[in-house]
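Below: a set of structures, written as structure tokens.
No value in this document is a laboratory result; all are computed from the given coordinates. For clarity, every value in this text was computed on a predicted model and none was experimentally measured. Cβ atoms are built from the backbone, for glycine too; each structure is taken alone.
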Structure P
Amino acid sequence: MRIVVLDDYQGVAAGYAAWDRLNAEVVFVSRPVADENDFVMLLSGAEVVVAMRERTPFTAARLSRLPDLRLLVTTGQANASIDLDAAREHGVVVCGTESPSTATPELTWALILAAVRSIPLEDAAMRAGGWQTTVGADLAGRRLGVVGLGRLGTQVARIGAAFGMDVVAWSQNLEPARAAGVGARAVSKEELFTTSDVVTLHYKLSDRSRGLVGAAELALMLPSAILVNTSRGQLIQTPALIEALQENRIRGAALDVFDVEPLPEDDPLRTTPRTVLTPHLGYVTEGTYRVFYPQTVEAISAWIAGNPIRRLA
């Protein structure tokens, strides 16, 4: 049996689980999939494929080109990049793993602090011989606007309260009692964008939420505000954000997710001022990988035994 583990960018997957217990040929791919032909070449003959989150899409067209595939294991409990209906049609079992919920909120706060205190700029200035080149912003007493108050947004909101921030939240169907229960206050979308010093996105990507933050929302933001996104790149209309930053209409943006990943080398975001950029590190922690990969091996073993677990399709 041939097993292909995709998108092992750091080259560490082999060390996080007992793959040898599967008695199979296990191939680890540490580079991104280049195109459709590369996808087929890498996965040719594989009965089992492991997908790391949503790094590589498994569309209906792609699944149709993998006649040997029988099991697809995704890290996490859901993967919007897998066409589950197409998987069923092609007789491919799809299973998942559990997913710790603390890593992304922690990164969110790393990005917030890096942006409001200009940490990347000060680090670069010190390495070049400089000293105290910026004036940072404060958090205590300022307003944190949380867009999406699910399990991740809730943790971010609670940490904001610990910093002494006034926490407000909005989502399409957010009940005031739900917000109050985590120390936040439910407000309208307009009020959140108009009054928040930090706006952080924790919203599920869907047809309804795609482009949720566009020119209109950015125009509402305070000139001193920062926008943070550790959710999905497509929630923001990127050209509008780049324009707002270039015209100095908001203080800055801290982004961990992008429309295209990996972010192309010539993408304008790489040279846009007042940005803090990280390469989709939200879930990339030792603790998370210690859940993802051992449970992946567990899922493969269960499938081999005829009893798939954490089945998605």
Structure Q
Amino acid sequence: MRFRTRALGLAAGLTLIAALTACSGDATADAQNSENPAAAAEMPEKLVFAQIPAEDTQTIAEQNEAMYAAITEATGLEIEVQEVTDYAAVIEALRAGQVQLAGMGPFSYMVAKDGGAGVEPLAAVVDAVDESPGYQSYAIVPQGSDIETLEDFAGKTICFVDAASTSGYLYPIAGLMELGIDPESDITPVFAGAHDASALSVADGTCDAGFAYDAMVDITLIESGQLEAGALETVWKSETIAGSPYVVSDKLPAELIDQLQQVFDETINKPALVEQGFCTTEGDCRMPEDAEYGFIDVEDSLYDGVRRVCEITEAAACNV
């Protein structure tokens, strides 16, 4: 169920009951507020946004520009972008109340949600309004490599993204473990820090092979000119992974959380952004992950598949 609060009130005329319960009222309210931080939250002066480092900071800023503008227009609050160096930094900033909005991976979301960081999923990006949010992890090698299958990764230097990355670590180690390859002892792991860095490190020979999400390999790096088409070969693809969620801190006031949910549901998509003047044309309107459409609503249950992979792999990063 989507995170919501319900106003509680007393019927007029119950003066006697109110008097009898006055002494316990403060304690009850305190207990309710501790269970539901949004009930007692104050309106912030700004919204601090952070995003897992999937690629370079400049690209992320360009993809998010229209999103920031739509949020500010709807809420009246400026967006301050918090730069982070790894996935764990986003989770801890949310936990500490230093970040109110964040773009996360499915795995880092699950770690934050189940680890008590106080987050609720708002939406995920899709290429069409009627599709389900999802993507794949690719195992990649340089063109002409003698590594032809995932089994050939044994004994090699392998680039991963981050220990809290879904497509850059969790699903890859599940694939390796299914083949009897221990990701700690049977390979030499290298953590590149971002999906673009992982792919480029494979292309330049820093790693024998590695992992990155599908669009980074097939589209983003090629369109940006950082990678020539065909420079990398894909030797394995994961099952479909639930789309990366954008989340809100439950430490915000309930009415602001509802307002943010509405703007993600109704405004942060290319047709609506053009209609409201945030973009000139849909072709000019960039979305996070270079999505062709924009955001659609998601629920926590969408990420149960990630939880199942954690149960299978027993990865240390799953321990929240």
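Upon calculation of mean count of other Cβ atoms within 10 Å over residues 209-216 from the atomic coordinates, which of the structures P, Q produces 16.1? Structure P accounts for this read-out.
6, 25, 31, 21, 11, 4, 2, 1, 0 is what came out when P(r) over Cα pairs in 10 Å bins from 0, in percent was calculated for one structure; which of P, Q is it? Matching structure: Q. Computed over structures P, Q, distance in nm of label points 7 Å out along Cα→Cβ at positions 185 and 273 reaches its largest value in Q. To test your reading of the models, identify which of P, Q gives 27 for relative contact order in percent (Cα under 8 Å, 6 or more apart) when calculated. Going label by label, the one that fits is Q. In this comparison of P, Q, the computed figure 2.4 for distance in nm of label points 7 Å out along Cα→Cβ at positions 97 and 233 is attributed to P.
Can you say which of P, Q returns 1.14 when Rg/Rh (Cα atoms, Kirkwood Rh), for residues 49-192 alone is computed? It traces back to P.
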